[in-house]
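Asker: Before anything else, here is the set of structures, which you'll find just below.
Each value in this text was obtained by applying a stated rule to the coordinates, not by laboratory testing. Predicted model, so just to flag it, every value in this text is computed and none were measured. Cβ atoms are built from the backbone, for glycine too; each structure is taken alone.
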Structure 1
Amino acid sequence: MIALTGCTTGAPGAAETEGTDDVTVGFSVYDMQYEFFQSMEEGTRTAVEEAGYEYVLHDQKSDENEMVTGAQALLDQGVDVLVISPFKPDALGPVVAKAQELGVPVIINDIGGGGVPYDAIVISDNEDGGVQAADFIDAQIQANGVASKKVVSITCEPSAVYAARRNVGFVNQIESLGYEVVTELSGNSKAEEAYKIMKDALAKDPDIAGVFACNDPMAVAASNAIKDAGLDPVSGIVTVGFNGDAEALTAIQGGTLSATVAQDPAAMGALTIDLATQALNGEEIDFDNPDEREVYQPITLISTENVADFIE
């Protein structure tokens with residue numbers, strides 16, 4: 001389903017394209033049922049409005065065929081730039097090929113680029129998030145007075161190549177601080193799998209001191225496994241997630257999760273429109289990783305000290 005929203009009112013200081021009138025941005029979003037992508041869409045739409053562009057939204061609904069056919073439909077409608085948060089990056093080939101034939105820039109937002117020649121991809125600084133998680137866990141373990149140097153790393157599904165950087169950053173940093181990763185397994189981004197991983201890890205190593213999970217649902221599930229084992233997921237085993245989801249913020253405020261590393265999907269959406277404007281103007285984009293045309297959005301660690309600032 002494609003919904004058309006006209007956005008014609010600009011804002012003072014909004015970016016302008018050089019010699020380009022009636023710019024239309026098409027945004028094909030992963031799945032609007034998820035809070036993360038709702039925020040991303042809001043940030044994208046707001047930036048489009050501020051730039052004075054037209055806006056067409058397409059919801060992939062976590063469906064590969066819908067992603068391909070819907071994104072191609074946006075191109076058929078004559079969008080001037082395509083922003084896409086792909087459900088299946090490996091299936092982007094026909095979409096990007098068609099965009100190139102039409103001279104339409106393609107800006108990817110998160111998930112992955114599938115090896116296609118997109119103009120730019122916006123991702124959170126995932127590896128730095130893992131490093132921040134490791135530093136926080138180390139500091140909290142020391143503050144808790146726990147002597148153990150054993151930690152757990154729960155990863156997302158193997159296909160989530162950018163999310164994998166979170167655990168890479170975490171493992172590299174935590175090991176450099178003298179810790180041993182006694183369990184590192186994929187929870188496939190699913191809470192129920194993370195619960196089992198944590199339960200089994202505790203059965204094998206009851207003296208685990210910390211755990212980092214690739215996303216918040218898995219972190220909350222790991223926290224529940226810790227509680228079910230009669231332990232404390234904050235003062236006993238430092239438990240940290242990633243995303244900044246509402247359930248994680250509630251758990252931090254309630255004392256059942258130590259921290260989360262928060263992404264900013266709204267800011268990621270706004271950044272894609274800045275990059276779209278640059279691409280339309282033929283400007284050179286300043287990449288954080290030029291080889292992969294990556295632009296990083298900073299992340300923020302949220303704990304009890306600042307969680308109130310993030311709860312609406």
Structure 2
Amino acid sequence: MTALTATACGSTGTHTRADGTLSFTVAVVEPDLTTVPILAALDAVRAQGHEVDVVELAAPELAVEGLAKGHYAISAEATGPALSAIEQGAPIRIIADAVGNQWALYGKPSIASCDDLGGRPFGIFSEGAVATAIAKDWVGSACEGGVRPRYLTIGGSDVRAQALVSGEIDATPLEVSDAVSLESSGASGFTKVVDFAETLPDLHPQTVYANSGFLDEHRAVAQEFVSALVREHARITADPRRLVALARTHLPAQDAADVGRAARRYSDAKLFDAAALTPHNVQRTIDFFARAGVIGQGMTARDAADLGFVEEAS
């Protein structure tokens with residue numbers, strides 16, 4: 001057994017081993033295709049001799065809570081809960097992009113615009129979900145005369161895609177992979193009502209964040225991880241077959257054909273770019289979540305993010 005000694009930032013659940021390498025834990029939330037490059041980057045960190053445990057959680061709020069308490073060193077998922085925790089003083093900083101704004105609103109053929117949604121069943125994951133905030137922001141700006149859909153909380157993107165097919169809902173925001181699954185299911189007539197990447201080009205709803213103590217005490221290892229993630233994203237954008245190959249290792253239960261189609265979508269849209277964060281788009285992301293009521297006004301990009309890692313990796 002490898003001997004462990006607690007570091008000065010032992011509260012992060014990170015330990016320095018006898019040979020100088022680290023042992024730490026990373027939390028991922030309901031792993032999907034967007035998680036695969038992160039898992040591959042962690043393999044690159046392991047190749048440097050570090051021990052990295054990965055735990056799977058059901059909600060980003062759990063990951064953020066674990067980061068704040070020091071149980072996890074790094075996590076990645078919805079940006080909103082991380083910003084909310086930072087606002088409350090949690091020792092968390094955003095360090096890279098997980099995936100660009102991949103959300104789009106899909107609906108039945110009868111729905112061509114926001115005004116067609118009045119009183120119609122509209123699927124959301126939860127009131128606090130990032131896709132809900134995006135959708136409600138669009139409804140507030142695009143619907144005329146106070147038109148509003150009837151929001152139904154029914155589950156994740158994949159569950160909502162099935163609810164759309166079954167007729168339980170008339171519209172819902174979907175991620176790229178679930179939109180691909182919807183299309184390949186044989187269901188017909190569903191249309192992309194709005195692409196939120198076009199209406200909110202500076203929004204980064206899914207990011208990578210870390211415990212500040214871990215970043216302060218083990219900056220070199222954090223840099224290894226971010227640099228590896230930047231490389232993986234670049235490889236996937238250059239050749240989507242890279243994502244397909246990685247998915248066979250990290251998500252073997254995924255349908256290979258759907259993975260291939262989704263990988264091409266991610267590549268064509270250049271949604272994987274861990275180094276895409278800038279002071280400008282981080283601030284615009286903060287401003288969006290403030291407008292959505294997730295956080296209050298006044299937070300700055302400097303408060304929320306440490307962009308030195310992506311700048312070093314670029």
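Asker: With semi-axes √(5λ) of the Cα gyration tensor in Å, for residues 149-244 alone coming out at 35, 18, 13, pick the structure among 1, 2 it was computed from.
Answerer: Computed on structure 2.
Asker: Further question: If we compute FRET efficiency 1/(1 + (r/R0)^6) of positions 29 and 117 (r between Cβ atoms, R0 = 35 Å, to 0.05) for structures 1, 2, which one ends up with the highest value?
Answerer: 1
Asker: Could you figure out which one of 1, 2 the value 18.0 for mean count of other Cβ atoms within 10 Å over residues 93-100 was computed from?
Answerer: 1
Asker: If semi-axes √(5λ) of the Cα gyration tensor in Å comes out at 39, 18, 17 when worked out from the coordinates, which of 1, 2 was used?
Answerer: Source structure for this number: 1.
Asker: A further question follows. Can you rank 1, 2 by relative contact order in percent (Cα under 8 Å, 6 or more apart) and just name the one with the largest value?
Answerer: Checked 1, 2; max of relative contact order in percent (Cα under 8 Å, 6 or more apart) sits with 2.
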